[in-house]
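Listed below are the structures to be examined.
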Structure I
Amino acid sequence: MSGKILAVDDDPMNLKLVAATLGKEGFEVVTASNGKEGYQKAEEILPDLVILDVMMPEMDGYQVCNLLRKNPKTANLSVMMLTSLGSVEQKIKGFDAGADDYLAKPFAPDELIAHVRALMRRSSSHAEVEGEANGKILAVFSLRGGVGVSTIASNLASGLALLWNAPTVLVDLVLTAGQTALMFNLPYRRSWGNLARLPIEEIEPLVVHEVLLQHSSGVRVLAASPQPEQNEYLTGEKVTHVLGILSQQYAYIVLDLPHDFQETTLASLDASHEIILVLSPDLAAVRAAVCALNVFENLRYPKEIIRLVENWVFPKGGLPRGDIEKALGRTIDLQIPYASEQIVKAINVGAPPVFADPQSPLGALFEDFAFLMSKETHKKTKPQTPTQAWLRVVRRFQQRQAKKAN
C-alpha cells in the first residue's frame, strides 16, 4: 500500500519516528513542525492522510482539524490524532473536531501502521465511489408484512453488486425494527441513528459514507438503528437528502421499506426510479397490493416503474397467478417459489442465497432478477471484465433461447 501522509508535530523526534515507521511501509511522508505550517501544507499537497499532534504552540491539533473540515478543499481528508492525551474526554474532543481516528502515545510501530492502513483503505474506498453518479434507486415495498420484503431487498442488492462489481448500497428504512444488517450478519456499529439527530446541513457525503456497514459481497448497508427511539428524529427531508448523496456515490441504491405510507416511506418512494411491489398469493396480500397501486396512481407514479413480485411464502393453497393478475390488472414480473428451508437458513446465518449459493435454483432466480432490474446501460453492454454472476446470467439466457428455438 502506498500514499502520501502529512505528519504534524512540534517534537522533531516524534516526527522522525513517524516518518521512519511509515516510510519503511512504502508511504511518502511529508512533515510539518507546527499547526499553522501543517494546515498550509495540507491545503497545498492534499495528502491521503493527516496525522496531527494535539499539543502544539500557536495552533493545536483540534484547531487544525476544525480548519481542515471547514475548508471545502480539505474537508474530506482523513485525519488521525496522535497524542499523549489519551483520556476519553480528549478522544471525544478529537472526534468532535472531525478526526477519523485517535492513537495515544507512546505507540508501537505495528499499531501505528495498522491504524494508518485502515484509514488509507477507507479513504481509497471513498474515492472509488466518489465518481459514481446517477445511481438507480430501487424500492422494495409491500403494505402487507410477512411477504419477504427484506429477503428480496437483500438478495437484489447482493445480486447487483456481484453482477456489475459496482458500488451498491442497501438502505433500511424499517425504522421500528429493521433487519437488513441481520440479513448480512453485520454488527450494528453504525446506523441511521448516527445521522438522525444531525442538522441536515451537517449530513455531508463523507459523514454518510462513514455510517455504512460493509459486507463481503460488495454491498454497503445503511442500517436502521437497533434502538427505534434514535430513528424518531429522521424526517422525510433528511431521507431525501441522504438518498441524493447516495445516488451521487453509488450505482445502485436498494431500499427496504416498511409496510406503511409514513413521511419517510413517501420520501423514499418519490425518489425511486423503480418500485418492486411484493405480495403473496392470498386474498389479504392481493387486497393490500390493490390499495398500494391505487396510492401509486394518486401519487402519479408512472405505471411502467412498478414491478410486481409474487412470493410463495406457504407451500400450497395459494390463489392462481392468473386470478391475481386479473384482480390487479397487471402482469406479475417475478414469481418466487416456496423455499422456506433455504430462506430461513439464509436469515439465520446472515447469507443471502444469491451470495452464498448462486448455483442453487433460488440463487439463480435472484441473480436473473437483479439483471432484470439493472440499469439499461449495464444490460446492453458486456462488461470489460465480466463477473462470474454476469457469465451465469448470460449462460442461462442462452440456454433458454436454445430451448425456445427447439
Structure II
Amino acid sequence: MKRIIYTLIGLLTFSVSNAQELETLINEALNNNPEIQKFELQYSIASEKVNEVNTLPNTEFGVGYFVSEPETRTGAQRFKVSAKQMLPWFGTITSRENYVSSLADAKYEDIVIAKRKLMASVSQSYYNLFANKAKQEVLSENIKLLETYETLALTSVEVGKASAVDVLRLQMRQNEMQQLKDVLSQQFLAEQTNFNKLLNRKNDTAVTVVDSLMMPSEDFEITTKNLALHPELLKFDKLYQSVEQSELLNQKESSPMIGFGLDYINVSERPDMNFSDNGKDIVMPMVSVSIPIFNKKYKSQTKQNKLQQQEITAQKQERLNTLETLLSKAINERISTRISYETQTKNLKQAKDAEDILIKSYETGTIDFNDVLDIQELQLKFQMNQIESVKTYYVQSTIINYLIQ
C-alpha cells in the first residue's frame, strides 16, 4: 500500500513549501474514511465468527418426576435425571473454522480494494482542484491582459485610430472571463467539499494544492503482469477457496454424529425389607448415533458448490477483461494527453509570438483589436487545454497505478 502512495507522490512537482502534501492527505483519508472503517468492522465480524463455529452442539439435560411411582424389585422409582452430548464427526469443527476463515480472507480483500479506490479518488479530486485553481489563475492573467488592451484601445480612440465599439468588445470579453472565473470558483468549492468528505472532515476545510504540475519528461514503467495480482481478482480466488472449504465442510456434516449420555434414576427403599440392593439408584450410560439417511440435502449442496465455483471463475474472467480494458484505455489516453500537451505548447508559443507582433504594430501606430480578441481567445484556449492535459495525464496515471501497483 505504501508503494502505491509513493508512486502517486512521485508524480507531483511541488512549487510552494506550504502546499499540503498529497501523501499526508491520502494517509488522513485512509485513517478517517468511514467506508474503510465499515469494511474493517465487517472483516472483524467475519474473523470473530471463527470463535462462533468452534463450539459443540448444546448439551441436553432432562429431569422427570414419576407421578405414579413404578415399583421395581429394589424399590419405587421417584425421579429421573438425564444428560446427553452429541459430537460431530472427526474434523467437522476444524472444517467449519477453515470455511469461516476463508470467508474472512475474502472479506479482507474488500478492505484492500476500498483503500485502493479511496487513494485513487483522493488523488483524482486533488488533481481536479489543481486544474480548477490553475484555470482561475489563467483567467485572472487574461483579464489583466485585456485591461491592458482596453487602455490601448482608449488611447487609440482618443487619437481616432479605434472606435468605441472596440473598447466595448474588450470589456464584454472581460465580463465573459470574469463569469467563467466565478463559475470555476463555485465548482472549486463543490470539489473541495467532495475532497473533504473523502477525508471525513468539515465541508469548508480549506484545501491547499500545488501551484503547478509539470508534464513528466517520461512515463513510468507499466508492468501489465501485475494486473493478475489485483485485489479485485484475488478476491475471486479467495471466494473460490471458500467454496472448496464449504464442500469439505459439507462432506463432514454428511457423516454420522455420535452422542454420549447418562441417565440417573432415583429409587426409594422398600420398607420392611432388608436386602443388599434395596433402594439402589440406577445409573445408565448411553451411546447414540445420528445417521443422515436422507442425504439429498448434502448431495444438492455439492452440486451447488460446483456451480458456484463455475460462476466465480466466469466472474473473475469477466472482471479481468474489464480491468484489461480499463488499463489499455488509461495507457492510450495518457499517450494521447502527452501528444495534446505538446501540441498546445507549440500553439501557445505561436500565440505569444502573434501577440508580440500586435504590440509592435501598435508602436507603429496601427492595431486591429479584432485580431487582439482572436489571439487572446486562442491563447486562453491553448492555456486551458494545456492545464486539462496535465490534469488528465495525472488522473490516468492514478488509474494505471490503481490497476497495476
Structure III
Amino acid sequence: MQTDYLQEIELAKKAAIEVLIHNSHGPFQGLPRTAGWGYPEPYTRDLMFSILGIAVSGNQKLLESIRKVLETLAKNQTEHGHIPSLVHDKDDRGSSDTTPLFLLGVGIYRKVTGELDFLKSAVEKSLTWMEYQSPSDRFLVAQQPTSDWRDEQWVTGYGLFVNTLVYSYLRIFDQHERADKVRQEMSRFTITEGTIHRHVHEGLVVKYKPYYAFWSYKIHSSERFDLLGNSLAILSGLASPTRADEMISWIEEECEGMRKRGELAVDLPPNFFPFIKPEEPDWLPRYRSFNNPGEYHNGGIWPFICGFYVAALVAAKRYTLAREKLVALTLCIKTPHFENVSYGFNEWIKAQDGNPMGQDWQTWSAALYLYAAKCVEEKSTPFFNEMRTK
C-alpha cells in the first residue's frame, strides 16, 4: 500500500474515533447517538454493529458507552426475550435483527472483557426467543417484510442476513450443534419448481451461482445479491473457502460490468444488486420516493457494509483486494453531505455518481471503518476467526 494511502487511512481512523466519541453521549438517557446530528436516537441495530469497531479500538470510554447500551437493552428486553429497536424504549418492538444482533454483541463484549457471565439471564431469554422464530420449528428463522435494517425493502420469510447473524451468535456462544443445523438448512437449494413437496425444506443456495439467495420461503425466493448477508456468510465461515473465493470473484466481475454500464461510479460494491427497476415485479410504489435504483436499500453503497466486505476479503485471504477496497472506502467516507467536516462517514452513497447521501457522522459507518482497517492491518478478522475453524 502506498505511503500516502497509509497516511490517509491513519487520518481516517483518528477521525472515526472522533466521530464515535462525539456520538457516545446523546440526549436519550445519555445513550450513544446513531449519527452526529441527524439521528440523536440510540437505534439498537446501529449500536450493536458498532461494537465491532469499538471492540478493536481499545478506547475505554467507548467500551463503557457500549456496556451501558447492552445493560439498557437487557433492562428493556420483553418478558419473552425480544430486544427493542430503540435502546431506551421497551415498547418499540418488531425488528427481526435486533435480538440476534444483541446476542452477537454480548458475545463480542464478553470476549473483550473476559466477563463470561455478562448479562447471562438476558442472553438465555433471547436465545429462547430466537428458537421460537422458526415457522417450521426447525433452525432457520423467518421475518416480516421491512423488519430488519432494510426498513424500505421487503424480505419475506427466511432472510439471509438475519440467519447469518443467528449462525454467528450460535458459534460465539459455543452452540455448535445448533449452528451446524443452521448451516445444513441454509445449504439446501431454494425451491424453484413451483411446487413444494412434503418434507422438502427451502434453503438459501442459488443454483449455478456462488452466493446465497437474498431470501427464501416455500416456493418463493429472491436471487438478487445481498452484500451484507453474503459478507457475513464469508466472515462467519458459513460459506466454504472455495465458495467464498468464487463469490468474491463474481462480485468484482459484476461490479466491473455495472461500471461499464454507468450504474456504478466507485470501486466499491452496492449493498444490493441487480437494482429493482420500476418495470419489474419486485418494484413497490413506495420505492419511487425512498428506494430508486442505486439508492438507499435498492443498491446504495453503504460504508458500514463495505467495511464488512473488506473484512470478508481478509477472511478469504484476498489481502491485496482487501487493501484496495479499504483505500476506496477511505476516499468515499471523506466527503460529507451536510456538515462542514473533514470526514463525512456518511450513511450511504448513490451508486451512479458516488455522491454522499443521508446523514453525516454515522456511528456504524465510523465503527465498521475501524474494524475493516484493523482486519487489513492484522490480516485477521477479530471475533470471526474462531467461527471459521469450527
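Rule-based calculations on the coordinates, nothing more; no lab input. Given the structure is predicted, the values throughout are model-derived calculations rather than measurements. Cβ atoms are built from the backbone, for glycine too; each structure is taken alone.
Values for this structure:
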quantity: Among I, II, III, which structure scores highest (criterion: distance in nm of label points 7 Å out along Cα→Cβ at positions 262 and 358); calculated: II
quantity: Answer label among I, II, III for the case where P(r) over Cα pairs in 10 Å bins from 0, in percent, calculated from the coordinates, equals 4, 20, 27, 22, 14, 9, 4, 1, 0; calculated: I
quantity: Which of I, II, III leads on distance in nm of label points 7 Å out along Cα→Cβ at positions 302 and 326, largest value; calculated: II
quantity: Origin of the value 2.9, where distance in nm of label points 7 Å out along Cα→Cβ at positions 78 and 190 was derived from one of I, II, III; calculated: III
quantity: Structure responsible for 3.6, with distance in nm of label points 7 Å out along Cα→Cβ at positions 150 and 214 calculated and labels I, II, III on offer; calculated: II
